[in-house]
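Peer 1: In what follows, structures are represented as structure tokens.
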Structure P
Amino acid sequence: MELVQALTLSTENFETLLDRVSEEELALTTPCDKWSVAELIWHVARGSDMTVLLVNGGTRDEAKELMRTKVKPPVILECRRALPAQLASLTGADLDETAHHPVGDVTVRQLFDFRIMDVTLHTWDLARAIGADEQVPDELVEHVYGVLAPMEPFIAQIGIFGSGPTGTLDADASAQAKLLDLSGRRP
């Protein structure tokens, strides 16, 4: 799947769920360790803003500072602003350009993949938290699994994917089940 197409689809899926989140649901817990629905939405918004910053030449320190900002209402409106801005900043960007991400220097192509992965996985997290349909489009599952699979031997040590894969899935498990398990999610 082409990068712009994948980010567009993952963005649309997340935005569709934002339409369903009620004020009361903002306090619900999510599959993400210790994050409420509001915190998860804020994380997606800040990650999107960080991407815009980095694509436009922002520094690692500026990106870290942005990600440390505390949740400020209205988080849903903030996310609705940030997601399209992220897509616009990445569309047409030089994929070989270096971005100074908090994890280290990455190409814009890698940043694209990070954001597709982040938005896609957090769409599932949000769906789980609010009781919505958890099915991730097959093409996004395939794309994100392709990004994460090379990290399988050490993914649990990264610190952002929980305990990583369980190693207990049957060979005939769905692609989505394999992706969720690899990313430390336990449906």
Structure Q
Amino acid sequence: MKKIAIFASGSGTNAENIVNYFSDYENIQVEIILSNKKNATVLEKAKKLNIEAVFFTKEELKSDEITKLLLDKDINLIVLAGFLWLVPKNLIQAFPDRIINIHPALLPKYGGKGMYGDRVHKEVIKNGEKESGITIHYVNERYDEGSIIFQAKCDVYETDNVDDLAQRVHELEYQYYPEVIKKILTE
């Protein structure tokens, strides 16, 4: 059995999509969903989906407490789904090339600290880009600089507002993130 841990900071739409995608798989499952926000909607969604939900503090993440929890659960892959903190070195070292993230733009453009969600889409539109999309990448010790695993593109139209672009990017996320996770776990 391949086990996934999902880290999320917000509503958990990607986390929920991943859980639902793997719900009928016998050899892959989401084992636990963790959040750095006590009142994050993702924790409520996890409970409704019968997935263990864990809140943690920055101190717990930086210490070996969360790392030990994930190792004890035999986690094969950590999936960041709207998780906004920099992943600490101890966790990266414990799970080398086994932590992935999804970014709502075509990296290396529009990445780095503070570049997430609508902030990315605003910049893409403001700069007159003709395309945007998603990047799924391995996590290293710097924001959005890990090796790229997969990218998918969508058009950016002159009439787009942030919500228009966000919707097209979310559709790419929901379609491709679970597929890439499956590929990583079955190779």
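Peer 1: Starting from the value 24: which structure in P, Q was relative contact order in percent (Cα under 8 Å, 6 or more apart) calculated from? Don't jump to the answer; show the numbers that get you there.
Peer 2: Numbers: P: 24; Q: 19.
The value was obtained from structure P.
Peer 1: Supply the structure label, taken from P, Q, corresponding to mean count of other Cβ atoms within 10 Å over residues 132-139 with the calculated value 14.5. Please list the in-between numbers first.
Peer 2: Numbers: P: 14.5; Q: 22.6.
It was calculated from structure P.
Peer 1: Now, a different point. I have 68 for percent of Cα pairs over 13 Å apart, for residues 68-123 alone, calculated from one of the structures P, Q. Which structure is it?
Peer 2: On the way: P: 68; Q: 65.
Computing percent of Cα pairs over 13 Å apart, for residues 68-123 alone on every structure in P, Q gives 68 only for P.
Peer 1: Here is a further query. Starting from the value -18000: which structure in P, Q was helix-only ellipticity at 222 nm (-39500 (n - 2.57) for each DSSP H run of 4 or more, over all residues; to 500) calculated from?
Peer 2: Values: P: -18000; Q: -11500.
Only structure P yields this read-out.
Peer 1: With distance in nm of label points 7 Å out along Cα→Cβ at positions 44 and 76 computed per structure, which member of P, Q shows the largest figure? Write out the running numbers ahead of the final one.
Peer 2: On the way: P: 1.2; Q: 3.2.
Largest calculated value belongs to Q.
Peer 1: Figure out for me which of the structures P, Q the number 2.0 belongs to, where distance in nm of label points 7 Å out along Cα→Cβ at positions 20 and 148 was derived from the coordinates.
Peer 2: Values: P: 2.0; Q: 2.9.
The correct label is P.
Peer 1: Can I ask one more? Assuming 3.3 is distance in nm of label points 7 Å out along Cα→Cβ at positions 12 and 172 as calculated from a single structure, say which of P, Q it is. Don't skip to the answer; put the middle values down first.
Peer 2: Working: P: 3.3; Q: 2.7.
Going label by label, the one that fits is P.
None of the figures in this text is laboratory data; all of them are computed from the coordinates on show. No experiment lies behind these values; they were computed from the predicted model shown. Cβ atoms are built from the backbone, for glycine too; each structure is taken alone.
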